[in-house]
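Engineer: I've put the structures underneath this note.
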Structure 1
Amino acid sequence: MPKGVGDIPELRLEVLTDFVTKWMTPPELMLSGLFPESDSPSDTIKWESKEGGRGMAPFVAPGSPAPLTFPYGIAQHEAKAAFWKEKMYFDETFLNNLRKEGSLQEYKGATEILAENLAGLTNRSKRRKEWMLAKMLTAGSFSYNVQTGYKSTVDYGVRSSHIVSLAADYYWSNGTSRDIIEDISDGKQVIADDCGSKVDLALCNSTVLKYLANDPTLLTLLQKSTFGSGDLFKGNLHKIIGVNPNVVASLLDIPNLVIYDELYEVRANLTAAVTGSSTVAISVDDVSDFEVGGTLRFVDVSAGTYEDETIASISVEGGTVTVSSAPTASFKANEDYVVMYRKFVPDNTFVLAATRVDGRPIAEFKRAPFGNTRGYGLKPDRWEEKDPEGVWIRVQDKGLPILKQRDAVYILTVAA
């Protein structure tokens, strides 16, 4: 009787599921652990958000009816859950090595390759979830595909007074009138006034942390003579890598200053040739995650070389990414590709948040059902091909982050 995929222990569905379940979220993905998760009954996510908090019951005379009250600033939201998935193919040569007897070295090598690839699929799926949480906290909205050719945008309704862009003179990077301490104090006060809770989280990357460390006012306050033992810096290279965020957080009276430098990668294949020193509108198979201002890297697969240009505009309808200057080299369609590396937290953004209001988390991740079995959360599956023989392995997930307290977040753009 012929053997199939089910006879290979490493490809049994329960083994794949157990592997994905036990595969911990990479430690560098910090946002996925900030808020709780729960299941939605359908892929239409509905939630209520509010503004304000810390209300107080009125005095009444004994025997009189209780006065009517209601939550302040309630808003109704509805959005389709985002769906993301990827698959990978393993051919019969790989499968034969997996089940080959009497050759431990080949068997072990194939098993390790399978584990690495499944780990890669799992981590890529978790980065998509992290991306959504990052967009919610750093932009207040994001767009995603809901069906072929159509996008949906979820806007969390963060009021304009909580999404602030500094004028050029006040940029933390080089503004002549910058006042970092006042900007942060203003943000903390806005959150406290609007929702009644104290900021307990600040989020930025190392670029913004260096703005803080190099600010003359902060440097004066953090000198050894004025701030304890003067341990702002971990070494002489403080302007590059040695800033101690705990000291900065202590000075700013923020319990948790998270410095988050994790990157994600966006890759797309060229669908039309790029002519050196001429082509600026680059045709690719998927433009959805590229961002204006990002760096587009052109990769020549056969030569092993690359070239970088800045993204000037994106056309979803045309399937093109336009760069500010054409690359000097030429690149082939259906062989070469472009890639963009981007930080989850942008280089010009500083976020303040009160993660709990009246003791309740301000946000949540809603898992949505998918598949014939109405599964929830990250799920692997696999199926066989008969000719040519092989097996597909797929990882998929569905859900959406929701923001339940709209005025507990303050998003500050601090540089160009």
Structure 2
Amino acid sequence: MGNITKLITILIFSFIGADRINLLSDNFNFFIFTPFIFLSIIFILFVLSFHLYDLKFSWLFNNKLSFHFLSIYLLTIIISTIFSMDIYLSLKRIVLIFFILFVIILILSLYDISTINNILFKSSILGSLLFLIFNILLSLNWFLAYDFTTIYINLIPDEIAYFVPRLGGYSSDVNRGTAVLLFFTLILYNFSHLNRYIKYLVFLNIFFILISFSRTIYLMMFIIFIWKFLKSNRSDKIVMGKYVLISFLTLSCLLIFLEFRSLIDIKLLIDERINIFDFSRFTSSGIHLKLIIEGFFTAFSSIKILLFGSGFGTSYHLIEGYYWSGTKYGNYHSMYITSLVECGIFNSIFLIIYSFLYPIYISNKNIFLDLVIGLFFFNFFYQLNVEPMFWAVILLFYKTNYEINNG
């Protein structure tokens, strides 16, 4: 049963963030039953049936300070739910985040870090190939105007107006999807010396990260690149430079070809993406900045919201004047501001401490610190606190740190 359990674990990480797939079909669009949830339920059943005595939770409890930080963060979520302005929605969101944490903790408690790294390597290969397949289908859907969508798989691509499609793989949100792809890419980069074909896959992944045209991902990738570049030796710096340069040149050639064939409009695309100083409600950057400012003032407008929050997942009730206002997916487009409004100031503080400040502070840094730092800056302008990949990275850092400390 051990090999079957390991295979399920590989598939869990491979499909992490795959919300274009709804195993219940689009007839249940109020609940997206993703492969991650389905596979995680099977994994839990296997662990409880065959591996219950193999679980070792010492990595989670050994560092009492980090465990207390996580506990306080989760406690403040529970408190915000009790005082929520929409307790039904808050309960659904809290079940989701506790489910994600439970699954990731089970996985990290079942395997040692060597086995986990092997699982992540295989998952990153499969996950990257799945991204490639989905991006090809999304491109065909956009350029050929032929809808490949089924009741189980949504293949309608995101886009920047009519300028160009935005490819986020198997994720319906380009920013979230490309963050997952960057996670796969960094895992593969650390193992790229094992196989030359892995290097080609890393190049391909970087190309698809660039073609996402996500400014938030560009910021995250830039931060990680600078961090790794500064602490790398000369030969590693050359390798990193080659990856980025070749991927950038490939992207440039592709865009020029598509422009030449009148399939996209590069000028309008560039103008839209670099227009970051127009702070009106009609531009992406303007909306982001206004939401962050509004969220900050909303949090401090009420003692109840400041201390206990409006309720986990309820920020959309407070946002007005935007085209998606009133929909359950509305938020302040910043994990820390949304956390401040929905769950109160202590929730936001301990989220920052647990997911960034404490990993920076403690000794014995490991390879997952690169992603920890990148995600911190990413979440200034986005939010991944109910995404499995985010918690996988944070908990992988603590698990690896524990095993390093214990030889």
Structure 3
Amino acid sequence: MAASLLLVTVSATAAAKASAAASFTGPEVVLPARIDTIVIHGLVRTKERIVLRELPWRMATVVTRADFELGLKRLWNTTMFSRVAGRVIRRDGVNCAVLDLEERFPIRPLVDVQTGGSVTSLQLGISDRNIFGQYLELESYFAEFNGKAGGSVWFRDARLFDRRLELVVVLDRLMRPRPEYLVQTTRGRLELNLLVMRDLIEIGTRIDVRNDDFFQPLQGTNPALPSRVQAVIAEPGFRIGRIDTVRLRQTGFTLEVRPALGATSVRGAPTFRRLWLEADAKGMAGEHWGFDLRAQFGTVTDSPDEMQFFLGGLDVIRGYPDNYFQGTACGVYNADVKYVVFDSTWLAVIPEAFSDGAAIRRASGANDAAMSVGGGVILVIPKLVDSFFRVEVGVPLRPPYTPGLSTGTQIFF
């Protein structure tokens, strides 16, 4: 009841501010031009300085059209807003930049349920994507994976020291079934990423410290379980390109490279090397169409078994069982076509068609491949941050051709 009253209050406040924004008019100013003042409409929780911090320009400066548009894209990309619009008008003898925003409600119970590939994943917790209106993010949840319990705490400061420097800290203890054992990973992660060149380049690094314990598999037994493994993994990253969000769709291209070096407690193979490449392309057509394409390639040498690549229906190839493939090298693609058939403040409906595929090299040197096609629907609450629910059915294009159902409260990619 209290949550409902809060949402009603927020909606009423936003409606009042939207009315005020509509009455704030004046003749349009052609850019480039000097911006003398900035007026922001629609803020309920977010502090004004957080919005101003995203802009690549300041008051009392000459602003080009490209810089003004970049500021709007940055506001969209925070995902804190369900509506972003801006204009420059002449009012009372000065040039006024007017930003019309509509905030998403940032706090939500975290109920993340995913099924697919013969496994079920459940997460229960709480997430706040805008703590104290400062664009700080915190998420904590209890997790259960096919009946095995764990948990995670995740913190992100997207603008550390008020710069375009991202800090991510993760502490988790999670269970994950593998074909021959159940692995429990206790992990700490520290990650820093810096955006430069108008957000077109990201340079960063992450450090993982982890401990893996092994238990009997969910089905059957394994009399020769691996020994406990400790590892420290350093993974620098470099990304070129930028993907911009526009409400329910995205556009842009990125290419990311992540080499990694790991030191482990495994006898005879204390270190390993890993390389991960990912290219993402997203596009829009008209008012409703969205197109997503992702290609990934990975290779790893001399790594512990549980740190190899596992591909399956839960998060890589829809329609196949979880852990369907295991190997030391892989290439993966995912392609989606989406159509926003309905979009309102509290509900959006997005049907989709997709195709997934992968090729993998096993540790034995053998090669294998898979492909699936399918479709589904994504339900979104645009007013609430990270509010998705998807239902997808994938059909493998190889025996036994049994369709696989995937559901989840997060976008697949």
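Rule-based calculations on the coordinates, nothing more; no lab input. Note that the structure is a prediction, hence the values are computed from the model and not measured. Cβ atoms are built from the backbone, for glycine too; each structure is taken alone.
Engineer: Once distance in nm of label points 7 Å out along Cα→Cβ at positions 185 and 209 is calculated for all of 1, 2, 3, which comes out largest?
Structural biologist: Working: 1: 2.5; 2: 0.3; 3: 1.7.
With respect to distance in nm of label points 7 Å out along Cα→Cβ at positions 185 and 209, the highest-scoring structure among 1, 2, 3 is 1.
Engineer: Also: Here percent of Cα pairs over 30 Å apart, for residues 177-352 alone was calculated and came to 33; which of the structures 1, 2, 3 was it taken from?
Structural biologist: Corresponding structure: 3.
Engineer: OK, next. Thinking only about relative contact order in percent (Cα under 8 Å, 6 or more apart), which of 1, 2, 3 has the largest value? Show your work: numbers first, answer last.
Structural biologist: Details: 1: 26; 2: 21; 3: 10.
By relative contact order in percent (Cα under 8 Å, 6 or more apart), the leading structure of 1, 2, 3 is 1.
Engineer: I have 31, 28, 22 for semi-axes √(5λ) of the Cα gyration tensor in Å, calculated from one of the structures 1, 2, 3. Which structure is it?
Structural biologist: On the way: 1: 42, 31, 23; 2: 31, 28, 22; 3: 42, 23, 21.
Clearly, the read-out refers to 2.
Engineer: Where does the value -21000 come from, among 1, 2, 3, when helix-only ellipticity at 222 nm (-39500 (n - 2.57) for each DSSP H run of 4 or more, over all residues; to 500) is the thing being computed?
Structural biologist: Details: 1: -7000; 2: -21000; 3: -3000.
Only one of 1, 2, 3 returns -21000 for helix-only ellipticity at 222 nm (-39500 (n - 2.57) for each DSSP H run of 4 or more, over all residues; to 500), namely 2.
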